[in-house]
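Pasting the structures in now, so scroll down.
Taken together, the values in this text are just the output of simple stated rules run on the coordinates, not laboratory data. Small disclaimer: the values here were computed from a predicted structure and weren't measured. Cβ atoms are built from the backbone, for glycine too; each structure is taken alone.
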Structure 1
């Protein structure tokens with residue numbers, strides 16, 4: 001299915017990226033010449049999204065200036081300058097600005113490269129994979145060997161049918177959550193109005209057997225510290241060279 005609306009979580013403080021984030025919000029830190037949030041926005045636009053909510057908090061004026069110049073979709077702002085709502089609370093607040101139905105949710109500081117040209121994008125694949133009859137959420141996941149900048153933590157175990165469980169011990173098929181979700185906006189109709197962590201909804205879906213995942217194609221990057229920028233840029237250069245040869 002073509003999903004035309006999205007929420008981008010971009011209100012974090014980026015404390016681990018200091019001193020860079022003393023003067024610039026983390027989503028605007030440039031990796032290989034592009035602000036991190038633009039990787040997420042472009043991925044959404046490539047998948048057919050026409051409207052996205054972005055939440056803002058830290059150094060909000062810089063975020064507003066940047067987002068106002070983005071041309072590939074309509075951008076709505078969920079303003080958290082008065083109260084930071086955490087991942088779940090921020091999502092619940094932002095969804096109120098969108099209509100019902102299926103929605104992409106993305107983190108502004110996690111992205112991937114190396115998708116196959118001429119093939120469906122990872123988000124298009126995730127949208128087609130999502131089955132609201134069986135699933136509360138479908139998460140884009142990545143195998144550990146296809147990550148750069150990750151701390152090595154394994155988030156979930158991925159069953160053959162796509163069902164996810166929290167990873168523990170030496171479970172089979174470990175994967176990392178890649179920061180992209182498809183869900184129906186109505187899932188958050190009963191969400192608290194205060195700050196809370198999105199993991200509450202992940203665990204609730206697992207209990208019901210309704211959290212599913214799909215492995216991305218390409219290479220996933222997370223840039224959590226200033227030192228990680230160089231590693232990420234070297235990975236991007238290497239993969240781009242491989243794709244072009």
Structure 2
């Protein structure tokens with residue numbers, strides 16, 4: 001296959017700092033007040049960037065990676081809240097697809113979550129990247145479980161049972177966060193294969209504030225190591 005160039009996006013510094021530290025021959029370019037770290041992760045060309053929290057930040061950075069850096073793959077890494085009782089704190093969810101749980105144009109005949117003009121509710125992740133990410137979980141973090149599931153993104157931190165249950169009932173999602181779906185949508189529109197790798201930091205319920213602060217560091221570290229493994233085996 002052609003030489004890969006992988007765009008790696010995390011919302012917060014904690015989600016990308018480890019990866020930035022592993023880069024060789026890195027150079028930094030600031031675009032739209034975001035720092036893009038371009039270099040090699042192992043033998044693979046990558047661009048690592050902290051997008052900031054939320055959908056607009058995520059979409060802006062993803063489009064820059066596609067248009068300016070001409071990446072061949074997109075990976076979103078970070079933490080998420082579990083919506084599936086079988087998926088516990090510390091476990092990894094690898095996206096089979098992603099949806100916007102706060103997109104609602106149902107009064108005009110669209111399905112819940114459907115973006116007008118797209119023709120689909122969910123954005124499917126690349127199967128090969130999914131397989132590599134799940135393989136990475138087994139090799140890098142054999143003490144935790146990896147799940148293939150649906151990622152639901154929205155512009156609020158889910159912390160009530162009512163909001164959590166609505167997302168589960170409407171979208172049958174396995175975890176929730178704030179950036180995966182817009183990155184998936186940009187990848188879809190640019191025809192760039194993508195995957196989302198999310199470590200569970202909380203249960204998206206009333207205990208979320210305590211759980212999140214306790215587990216976010218370890219969860220983000222696991223995710224970064226999984227992404228590093230995935231990138232190193234991309235062209236095997």
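Thinking only about mean count of other Cβ atoms within 10 Å over residues 50-57, which of 1, 2 has the largest value?
Numbers: 1: 22.1; 2: 19.1.
Looking at the calculated values, the largest one is 1.
For semi-axes √(5λ) of the Cα gyration tensor in Å, for residues 138-201 alone, the calculated result is 24, 14, 12, so let me know which of 1, 2 that is.
Values: 1: 24, 14, 12; 2: 21, 19, 10.
Structure of origin is 1.
If helix-only ellipticity at 222 nm (-39500 (n - 2.57) for each DSSP H run of 4 or more, over all residues; to 500) comes out at -11500 when worked out from the coordinates, which of 1, 2 was used? Don't jump to the answer; show the numbers that get you there.
Working: 1: -8000; 2: -11500.
Structure 2 accounts for this read-out.
Compare FRET efficiency 1/(1 + (r/R0)^6) of positions 90 and 170 (r between Cβ atoms, R0 = 35 Å, to 0.05) across structures 1, 2 and report the one with the greatest value.
Largest calculated value belongs to 2.
Thinking of 1, 2, which structure, once Cα extents along the principal axes in Å is computed, gives back 48, 41, 33?
Values: 1: 46, 43, 36; 2: 48, 41, 33.
Only one of 1, 2 returns 48, 41, 33 for Cα extents along the principal axes in Å, namely 2.
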